Structure 1
Amino acid sequence: MSNPSNRVDTASRIIHALPEEVYSAFINPERLIIWLPPEGMTGSIDTFDAKEGGIYRMTLTYHDLDGTTTSKTSDNTDVVHAEFLTLIPNKKIVQAIIFDSEDPTFAGKMIQTWLFEPFLEGTKVKIICENVPEGVRKEDHDVGLRSTLENLAGFMEGKTV
């Protein structure tokens, strides 16, 4: 089923680390699962193959749903299937994201691009999410993207996540 949404959500942040260090945090599943889940969630990597055409499957678990957030796969989980479309070391990662859900508002492929740009204080990391499924509320997605970037900053800068 295709996704009729053409919504684009973005977020960016300066990370006090070199682009190659930030890129490395994405392609190592043990590191990725530490910082990627937004606040209030934990995750596990079920499969991971960091190469163009490679895939990964991740399960994110909500700890305390507040009634405003809706999980996509079960009462408290989101299962995400991703394919690495483009890997340009230290510069860019493009992924196709599919949510495991029977709800048609979460159907389709969301294209998620991560850009790493050298900056005076480290690296400017920008996330561009295209074709965001209609079931992903913009307010929730914006909070989640910012939270993930905060986690990445804390992880890369040696603070607790």
Structure 2
Amino acid sequence: MGVPHITSFCWCMGLELGSRCIGFLHLIVSLVLMVLCSVFAENLRSYVGTVEDAGDALYSTWYKIAVSVAVVTVVHVLLALTLIYSVHKRWVAGVRAWLVVMVLLWAAALLALAALAALRGLSGSGSDIFLSFLEGVLFFGAVAYCILCVYSYYLMLKSAEDMEGPKTMY
């Protein structure tokens, strides 16, 4: 049994339009996160190495995290642009590249989150833990649905490409 696929996106949209929407949404979220992290890092930069940062290096740590996230979001911007271009041109290899990278990033984030929870334990009240779990399930579920939609679009493109026949003339 293979990976499941769907035949339409939300609100009865086709897979192509759904994949475009996912690409544009991915681009918007990535750009917003990149700008926010850059602004946050710039605000923290003035505190790095000062007396306020000397004791626990909190500002230095947050600065490194903000810069790292801003740099990583550049990868997501490039991924989103790849998906938008690939859907527009119906380029199978570009859609496949987006799928492979997004599945790897999704699985790595899920494994890192599980490892952090196992190593550090869960702290807080029961309702805080439940709400964090629910947020995680909704986020990772939404990303998995987007990946499934693009995967179904990839299968549709691949089957249309297979129906064209050989590319060489005999």
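Side notes on the structure shown:
- Among 1, 2, which structure scores highest (criterion: volume of the Cα convex hull per residue in Å³, for residues 28-99 alone): 1
- Which entry (1, 2) yields the derived value 3.3 for distance in nm of label points 7 Å out along Cα→Cβ at positions 20 and 140: 2
- Rg and Dmax of the Cα atoms in Å derived as 20.6, 77 - corresponding label from 1, 2: 2
- Entry that produces -28000 once helix-only ellipticity at 222 nm (-39500 (n - 2.57) for each DSSP H run of 4 or more, over all residues; to 500) is calculated, selected from 1, 2: 2
Readers should treat all values here as calculations from the given coordinates under stated rules, not as data from a laboratory. Just so it is clear, the structure is predicted and the values come from calculations on it, not from any experiment. Cβ atoms are built from the backbone, for glycine too; each structure is taken alone.
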